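Next up: the structures, one after another.
Read-outs throughout are calculated quantities, based only on the coordinates presented, and are distinct from any laboratory measurement. Since the structure is predicted, the reported quantities are computational estimates derived from the model, not experimental observations.
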Structure P
Amino acid sequence: MTLALFLGVLLGSILLGLPVAFALLLAAIALMLQMDLFSTDILAQALINGVDSFPLLAIPFFLVAGEVMSRGGLSKRIVRMAMALLGHRKGGLGYVAILTAILLAGLSGSAVADAAALVSILYPMMRKAGYPEGRSVGLLAAGGIIAPVIPPSLPLILVGVAGNISIKNLFLGGVVPGLIMGITLMLVWGYLMRSENVEAFPKADRQERIAAFRDGIWALFLPIIIIGGIRFGIFTPTEAAVVAAVYALFVTTFIYREMTLKLLFEILVNAGRATAMVMFLVGCAMVAAWLITVAQLPQQLATLLGPLVENPRLLMAAIMILVLLVGMVMDLSPTILILVPLLMPVIKLAGIDPVYFGLMFVINCSIGLITPPVGTVLNVVCGVGRVPMSAAVRGSWPFILAYLVLLVLFVVFPDIIIMPMKFFIG
């Protein structure tokens, strides 16, 4: 009864058009009234305590770092570097897009920001070279969703906070799955380009490659600093966010000299707004998570999933189907903050590695960013590239299907994620 009340109020509020943060708060209030615990003082205290978390400090700093690197000239330099390496191959711009997506993922941690950057820089080039419109946009969208998996990833921070999972381990564990996603896209793109007649770019000579690498090498240092610093215990993920922001400002101001006071002010305002929205959503979600625990909803859910708890792979498969369906109609952050606190006790009861679960959850939710009807990233690439949604949906299906196959492999063979993760963690 309590579980039905919580889900009914939450889903009903969302269907009525209430913002997810307020829907979570309303569902929490419904639980408090049902348990005769309602108190405005308790509600306010739980809301404040929900965002009183040291790991959450990483969010504003990573947002600043990503904005600075993106708008301070790093994106175009990464594209130039990728062009020098792969631009001459058949379908070369597609390979350039994928390599750029992987490199950008190590800078921003935002699927929307990466996808927008990819489309604004590469889509005009792809259209001019004769690449199919829908397929090009579909590839750029599919490349953009690598960002939530590779550190620094804001969704991984949210999963860590919501599920009480080590953010350090999530960051280190996300490197290999993110690279596998990129390799998968390259294989699919190579297969699709076999029969296409598109313009190839001249092969860059050794001097051009050296010049492109020298110009873009500062961008490559950031993910190395973040991952290396966390791996060897030099700093925590939160401290890594501060280092990333300072490094990004230093490079764009003193090396590339593209940062101005006006641009910095715009970046700080944008990052502040984004942080405020995320923090309010997190606060409301933590109120709901606290009441979920008090009302023993996870125990009720475990009872419902009882037969599956004995078979971890079958349980993961069922959860992944649920997450995929929810992710198709809800954005990534709300999905994490609603489902992770509810599912974590069941995951632990089944003996599933929490870090593996967190990574799988984010990968699955990321796929939802390019699937209709919502498809946040799909909408962004269509808006930036001025492409009809129908063309983007048709063009993205081969990549969505490839990601789903990859997801099934990760469920059937969890060691693909777990073994590299243990190697990085040490």
Structure Q
Amino acid sequence: MGIPSDDVVLISQPEKFGDPSVITINCPDKTGLGCDLCRIILFFGLSIVKGDVSTDGKWCYIVFWVVGREESWTPRWSLLKKRLLGACPSCSSASGIFYYGREVQPKPPDVFLLKFACIDRMGLLHDVTRVLCELELTIRRVKVSTTPDGRVIDLFFITDTRELLHTKKRQDETCEQLRVALEDSMIYCEIELARSELAMCLQGSSFLPPAVTEEMFSLELPEEPPVGSPTMSSSLSVTMDNSLSPAHTLIQILCQDHKGLLYDIMRTLKDYNIQISYGRFSANQSGNCEVDLFVMQADGKKIVDTNKRKALCDRLRMELFRPLRVTVIRRGPDPELLVANPVELSGKGRPLVFYDITLALKMLNTCIFSAEIGRHVIGGREWEVYRILLNDGNEYLADKNKIEEGVTKMLMGWE
């Protein structure tokens, strides 16, 4: 008999208030499994403060210690367990021996167009984004604009994790939740299956200013830490050692903690097709992190090529030092916020980025005039680019520094 599904993912609540919850996963292994699990945990508003990973290449045992990232966001533990279980490879048994089930690539999810209009107010876009996140509706594209009479016309291209948005019940639930959140400001709300030609027209502008492109998407490690970062964040070290294990390369990382740090490490290794055999991660109360990973290539060998080791170390340093790119430029008379989020080779991006951007702007009392999300291939990599046109009358330079710092701190989880 195989392991019952209830035992593949176990979530234990702490006995003492304030202690972390413990997520234990025991399932067949696959390259990139750690990345997929970390993305789900991040989507549910949780931060990993400690982790332990062990695998023999066929079966893995993973333990994550997690805490809520904000008091107002209550984790839905049963739903989290279901999503983590869905990310684990299926397992079967033959004569008591577990083996991999052949992974079936799911068809791309249907994309739906959510259209609604409402009276503009401060924080409106964040309230909408929060409702969609709580309903497990993933925002793929967005086109938000404000009319001269103060109305907001929103077009959200979304997919449904629950795969129920084609039903009237699910559509009615979504519109009702939005009406509750927006109260009397809602004018109308409609959901329909998106036509492919319409989705193509609203993917966002294909043009990015050359100066912005060169600065934002540079792969060179900047000399200065990101704006708003703790002073300790400059102490970043990534090293490799082939002398401590006959079969594995040891990657050691010392860095400052940030929201989604373990996800950033795992997605980088997944993109490089690197398999983790054993790993340990811990973050102390001062925000310093230590990561030890014993890894191998897809062919089961150490990383012995000097150029490959250097390329992987350089990429890890960059992804940990600057996992997201944030800048403010002038677009006509108003400032425009640009945030770039790297997309995995699998086509998935970091979750809750738009949620964090809109929350930061709401806390800064900054009005959003229009917003777009689009994907761009720059420097051989795909990026999800958020373009937020802001509307306020303050001095541009003061706005630029305040907005960049506020948005960066929210995205990175820095106080």
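Some points to look at:
- Which of P, Q yields 1.12 [Rg/Rh (Cα atoms, Kirkwood Rh), for residues 278-349 alone, calculated]: Q
- Comparison of P, Q by volume of the Cα convex hull per residue in Å³ - largest value held by: Q
- Label whose coordinates, when relative contact order in percent (Cα under 8 Å, 6 or more apart) is calculated, return 17 (choices P, Q): Q
- Label whose coordinates, when helix-only ellipticity at 222 nm (-39500 (n - 2.57) for each DSSP H run of 4 or more, over all residues; to 500) is calculated, return -8500 (choices P, Q): Q
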